[in-house]
Structure 1
Amino acid sequence: MDDSRRRAFVADLGLSAVQVELSGVVRVCRDPDDNKLLEIAVVGRADCLVTGDEDLLVLDSFQGIPILTPAGFLTTVSPSSSR
């Protein structure tokens, strides 16, 4: 990805990003550092959490939010998946 595409991506991301405040109450992941990502997903009302982290992927979902690999996410948003 060239520099102009990266800048455009970050600008687009900024238009849809939501800032959230964390309380630190989520404590379900076997890697305590990953709990904040689960809390961000819940507080930010994420449609899904996309990660390659096995400590998160083993959960499959959290509070109704699917936890997907990047490849799994792409299959859910690709045009061919709606056929």
Structure 2
Amino acid sequence: MLIGGAAGAQQYPVMDMIADNVIQKYQQSTCEQLWPRKGKPKTQRQKEAIQMLHNDPQMRTAFINKVAGPIVNKMFEYAG
């Protein structure tokens, strides 16, 4: 898995930067802080990043593989 993550970072440097920002947001925020952000409109930059992931299935897979673990771990922290 680490090898695949490293390869994804080299292949998609912009995606890697976006994923790192998403991971950092989840790690540094409480669920109470994250919940109100969910309903807010997306910035133009966020819309462009989402569109980029929609248009490239391989990049989307690399992104999901990178952010899934930290996000799910955050969910488990507050599930109990």
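The numbers here are math on the coordinates, done by the rules we state, and not lab data. Since we're looking at a predicted model, the values are computed, not measured.
Some points to look at:
- Structures 1, 2 were shown, and Cα extents along the principal axes in Å at 38, 32, 20 was computed from 1.
- Structure from which -27500 was derived, helix-only ellipticity at 222 nm (-39500 (n - 2.57) for each DSSP H run of 4 or more, over all residues; to 500), options 1, 2: 2
- At a computed 20 (relative contact order in percent (Cα under 8 Å, 6 or more apart)), which of 1, 2: 1
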